[in-house]
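Novice: Below you'll find a set of structures to go through.
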Structure 1
Amino acid sequence: MGNESVKYNIKAVSRMLDIQPGTLRAWERRYQMIAPVRNDSGHRLYTEEHVETLRWLISKINQGFTISQAVSLLENSSLSMDEAEAPKRDQVDEIGDKLLAALLEFDSTKSHELINQAFSLYTIDKTVIDLLGPILIKVGDLWEEGSITTAHEHFASSFIRSRIEGLSNSFPHSSFLPKSIAVCGPGEKHELGLLIYTLYLRRKGFEVIFLGTSLAENDLKVVVEKIKPKFLFFSCTLEENRKATLELAEEMNKIYPELIIGLGGIAMDSMPIELQEQYREYLVGMTRAEWEKWLKKRIDQLK
């Protein structure tokens with residue numbers, strides 16, 4: 001494929017297809033369904049064919065398929081990419097656009113109003129996972145691209161975090177469900193994804209001890225000894241911290257063989273295929289459907 005057919009950078013594709021750059025990068029690493037070329041600076045460049053392939057995948061996801069199912073369909077489909085329809089946007093996307101704009105204007109009043117509107121229209125899970133989660137990813141991408149300042153990133157993240165924490169601490173836990181610990185992997189500074197997963201667990205009635213950004217290994221052992229949880233969840237968002245997180249998970253599994261360990265975050269979801277196979281039992285996934293499937297299987301193991 002010649003470079004003359006290359007037309008779009010990742011920011012342009014993101015806007016055209018309404019997909020976060022971080023999500024697109026994760027899909028490419030995990031499923032290798034397209035192979036964008038790189039320019040001299042190492043940035044991804046996409047062709048019309050790449051865009052049509054992505055458009056087709058998104059149309060299938062909007063029909064209810066997971067991304068892995070959509071990729072499988074693509075690999076086994078004789079359909080022309082011309083048959084793909086542009087995905088329709090629902091109201092949560094429109095609210096998301098307005099909320100992102102309000103956050104980048106430092107408009108807390110408008111931001112609260114929009115989040116309250118989302119809660120009045122959708123379930124807590126949908127609002128947090130499908131609205132607030134993607135906005136956090138988009139804010140991070142904008143900051144990495146240099147499109148917004150550190151002040152914008154801090155304000156948006158802190159604002160969303162406060163709303164999620166307020167919700168997360170309001171749910172009663174069930175004495176019949178096992179205790180859990182949620183902590184970031186070594187070196188990790190980004191804990192909002194883990195906080196969203198903690199909210200998901202607490203919504204189900206789990207008692208979750210949220211430890212946030214990474215603890216020293218010995219301190220984590222002290223907490224495990226004290227709490228005696230059945231589940232230990234690690235979050236890792238940066239590839240540079242993945243090796244240390246995997247090593248810590250293996251160490252904890254060796255010391256506490258009865259402890260069920262879960263690994264989440266973009267750095268885990270985007271692992272090379274061979275590592276995914278090695279740690280398959282640990283990987284909780286990135287979507288609510290994947291979380292449900294993983295958690296049900298592990299709870300069944302405890303029965």
Structure 2
Amino acid sequence: MTILANPELWASTLSMAVPLALPAIGGTFSERTGVVNIAMEGIMLIGAFFGVAFSYWTGNAWIGLLMALIIGGLVSAAFAWGAIRVSADQVVLGMAVNIFAAGLTAFLLDTVFGFSGTPTTTPKLPNVKSIPGIDQIPFVGKIFENQSILVYIMILLVILSHWFLFHTRLGLRMRSVGEHPLAADTVGVNVWRLRYTGVIIGGLLSALGGAYLSIGVLNSFSVNMTNGRGYIALAAMIFGKWTPFGSFGAALLFGFSTALGIALQGQGISSNILQMIPYALTILALAGLVGRSNPPAADGIPYEPKR
């Protein structure tokens with residue numbers, strides 16, 4: 001109980017939820033429009049590498065973040081073309097993107113930065129020391145103290161994503177093409193355009209999650225530094241029932257399990273067992289053993305527009 005009363009545990013939980021929540025919300029946009037996107041892991045890796053690379057080359061972490069988003073968006077657009085226009089198998093295509101990204105980033109890391117890796121002088125995004133008003137609240141103020149600016153951007157994006165998907169006309173149309181694309185097409189909704197939009201938004205948020213790892217928390221990149229977070233984000237999306245708030249809640253749960261595992265190290269509990277917690281939760285979520293989740297009716301089903 002002493003550990004649970006420590007605000008550092010909850011601050012760590014919030015921090016560790018960011019690279020899960022961002023791609024999970026991005027996956028929600030993609031799958032709500034009917035495209036299964038398991039390429040989040042690969043796009044996160046690409047965002048992480050190019051974020052730190054451009055941060056080093058330009059000396060400006062914000063430019064690094066912008067380039068991570070641009071390149072992540074381009075990769076997701078290529079994935080969208082294959083999944084939507086060519087009607088390729090979306091799962092196989094997503095795995096191909098992940099394998100390609102893992103190989104590409106490992107090759108570029110060695111080619112660009114050499115054996116020594118990312119220079120320690122690489123700039124990173126700033127931390128927000130405190131928020132006026134919140135910093136005066138006991139316990140809560142400590143949780144939000146000295147967090148990366150991307151933590152606050154994530155919270156804002158969770159709220160905006162929910163509002164957009166469930167309280168705007170465009171959000172309704174995006175959800176309609178994931179549930180019944182033929183009906184949406186019949187009333188004049190451009191199914192392909194909205195599916196492209198959903199996948200690209202997913203890619204942007206995944207790249208943002210990857211950049212958080214490389215220039216938000218650290219100022220470096222290592223091979224496969226996402227460490228399966230893209231797949232855990234997929235589970236968080238399913239566990240969260242394809243909603244932004246649900247995905248965020250699931251990401252917090254997974255982040256808490258990791259933070260708790262770190263906090264309990266040295267307490268007589270095997271670190272290997274503790275490190276298994278988020279992956280065990282992932283398996284349970286995907287198996288539907290922690291609450292039944294029904295995906296959008298047309299999720300993963302290619303659609304040929306009316307001629």
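Novice: With relative contact order in percent (Cα under 8 Å, 6 or more apart) derived from the coordinates and found to be 13, which of 1, 2 does the value describe?
Specialist: Clearly, the read-out refers to 1.
Novice: Between 1, 2, which one scores greatest on Kirkwood radius over Cα pairs in Å?
Specialist: When Kirkwood radius over Cα pairs in Å is calculated for 1, 2, structure 1 comes out on top.
Novice: Still on this structure, I have one more. State the single structure among 1, 2 that was used to calculate mean count of other Cβ atoms within 10 Å over residues 45-52, giving 17.4.
Specialist: For mean count of other Cβ atoms within 10 Å over residues 45-52, the value 17.4 is produced by structure 1.
Novice: Right, next: The value 49, 37, 23 for Cα extents along the principal axes in Å, for residues 29-148 alone was derived from one model only; which of 1, 2 is it?
Specialist: 1
Novice: Can you spot which of 1, 2 the value -20500 was calculated from, given it is helix-only ellipticity at 222 nm (-39500 (n - 2.57) for each DSSP H run of 4 or more, over all residues; to 500)?
Specialist: The read-out was computed on structure 2.
Novice: Then there's this: Supply the structure label, taken from 1, 2, corresponding to FRET efficiency 1/(1 + (r/R0)^6) of positions 101 and 181 (r between Cβ atoms, R0 = 41 Å, to 0.05) with the calculated value 0.90.
Specialist: 2
Novice: Still on this structure: Name the one structure among 1, 2 that log10 I(q)/I(0) by the Debye sum over Cα atoms at q = 0.15, 0.22, 0.24 Å⁻¹, for residues 53-92 alone of -0.32, -0.65, -0.75 was derived from.
Specialist: This value belongs to structure 1.
Read the figures in this text as sums done on the coordinates, not as results from a lab. Keep in mind that what you see is a predicted model, and the values were worked out from it rather than measured. Cβ atoms are built from the backbone, for glycine too; each structure is taken alone.
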